[in-house]
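> The structures come next, written out as structure tokens.
Readers should treat all values here as calculations from the given coordinates under stated rules, not as data from a laboratory. Every value quoted in this text rests on a predicted model; they were computed, and no experiment measured them. Cβ atoms are built from the backbone, for glycine too; each structure is taken alone.
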Structure I
Amino acid sequence: MRLFPARNRPAESPTGEMTLFEHLAELRMRIIRASLAVMLGVIVVIAFYDRVMRWLTRPYIDLCVRRGPEFCGLPADADPRDVSLVILDPIEGFATRLKVSFYGGMVLALPVILWQLWKFIVPALHKNERGYALGFVASTVVLFAGGGAVAYLTLEKALEFLISWSGEDVNPTFQVQAYVRLVTLMVVAFGIGFTIPVLLVFLQLLGVIRPGTLLGAWRYAVVGTVALAAVITPSGDPISLAALAGPMIVLYFAAILIGWLIQRSRRKREADEG
């Protein structure tokens, strides 16, 4: 004899589709797993926080070494490697540590987040198309990392442009929170910009758009890409704009080629089955 009556399980759909409550339960499970991965990444970044900050400030230090200490607001006889960031609030250092750890945790957990996202949306695809999961996650991670690397490599030139245009009578003294925000936005902007082609390939996979449509609108896409790069580039300098817009245009045409190959493979498979 049961002390508590058994709960009624939701009736399964005759078509095999998930109910609304099953979708919500699935979403909750995916969010929990992604959150745990982020928390683990945050712990890792906190453990290596000093090394992470040295890595983030390296472009600024390299710029001061290359242009001289006076360019970075230091005395002429000072060591340019002594340049440092400042805090203007007692809690700013602690808040910056938390932000850097969270952003770093998000980056480290990106493969897990993307995998959970893919597993949530994969029921919308055909069974023979679900094998694209590994390619989707791997390409997104690689492109995001590539975008972040390009942003990091162009950061020194971006800082040089910004300091040069601030005026001769202005001594640059960067606040740690503002500097971290700039680096973070640069990495995120470049990373997202580089992963947009993955979204285009995914939409072609779902049949929302066709490669011919994207190819026919390439002129508008080029202009729109340059405009988008100008909007999302935090520094606003022409060097970062060109470094972001150029690869995005190349990746746009690469997405069209991949979509065309997918469609050709799909038509061949349908012809064989027919």
Structure II
Amino acid sequence: MIARPLYEEIVRAALREDAPFGDPFGEAIRGGASGLFLAGGDGVLCGGPVASEVFRQVDPSVSVSFSPDGRRVGRGDRVGEASGPAGSLLRAERTALNFLQRLSGVATATSLYASRIAAHGTKLLDTRKTTPLLRVLEKYAVRTGGGTNHRFSLSDGILIKENGIRAAGGIAAAVAAARSAAHHLLRVEVEAETLADVEAAVAAGADAVLLDNMPPSMVREAVARFAGVVLLEASGGIHLGNVEEYARTGVAAVAVGAITHSAPALDISFELST
């Protein structure tokens, strides 16, 4: 589950964006209605609490419920229902569907990747490549789909990437700068493009190393040499076709930005009856 305070303001902003001056047509419709949310394809449902909050903010008198997040659904499955004033249902439906489709899409994409590597004990991590202002929701969808969250923000941990290494003047200098700025609980991770970079990061005292755009053969060698010294994760160029090959190397984790930035929305519709 996800706590309501984490998404109340997001929902409020989304409703303000969608109808800043109300819904002229919906406000002209009188009487009650009910409707069903139906899946248009196979996937993992996610976002029911957020969609429910949309209806609650539009009109607290609306009755709405959804199947549990994380449920696998197929084409034609009923995933939720809502009833109440027809105008309120019309006002809320698009925003509710936007959240449901987007978050279910992320959960579904995550599930596909996670299923490919589950047998190898490798963690599937997300990244900060998320939709601006929707990170808390998209990372929740990743967890719903069976993935694990990487750091939530720049404040949560130090990952020294290529530009940071250049700005600091090298890996050793970058790690030293990170240590001087970080408190003792903050992990320092370094992005490495070669085995020499990994060796330099380990020598500098990094807690973890991100193996960036390395082929599986190089990742396997890095694991053989350094897995007992630092946490290793692979990232870059990883997709559904090769993610299992990376998992077979024994690397602790793979980070895949595509599960958030390129996840297709899951088709979900809302069909009204009066």
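> Between I, II, which one scores greatest on FRET efficiency 1/(1 + (r/R0)^6) of positions 61 and 157 (r between Cβ atoms, R0 = 35 Å, to 0.05)?
Values: I: 1.00; II: 0.20.
Of structures I, II, the maximum of FRET efficiency 1/(1 + (r/R0)^6) of positions 61 and 157 (r between Cβ atoms, R0 = 35 Å, to 0.05) occurs in I.
> Which one of I, II has Cα extents along the principal axes in Å, as calculated from the coordinates, equal to 80, 63, 23? The partial results should precede the final answer.
Details: I: 80, 63, 23; II: 71, 37, 24.
Label of the source structure: I.
> Also, quick follow-up: Which of the displayed structures (I, II) returns the greatest value of FRET efficiency 1/(1 + (r/R0)^6) of positions 181 and 253 (r between Cβ atoms, R0 = 30 Å, to 0.05) on calculation?
On the way: I: 0.35; II: 0.75.
The structure with the largest value is II.
> To which of I, II does the computed value -25000 (helix-only ellipticity at 222 nm (-39500 (n - 2.57) for each DSSP H run of 4 or more, over all residues; to 500)) belong? Display every interim value, and only then the final one.
Details: I: -25000; II: -12500.
Label of the source structure: I.
> For which of I, II does FRET efficiency 1/(1 + (r/R0)^6) of positions 29 and 245 (r between Cβ atoms, R0 = 41 Å, to 0.05), calculated from the coordinates, equal 0.15?
Working: I: 0.60; II: 0.15.
Checking each candidate, the match is II.
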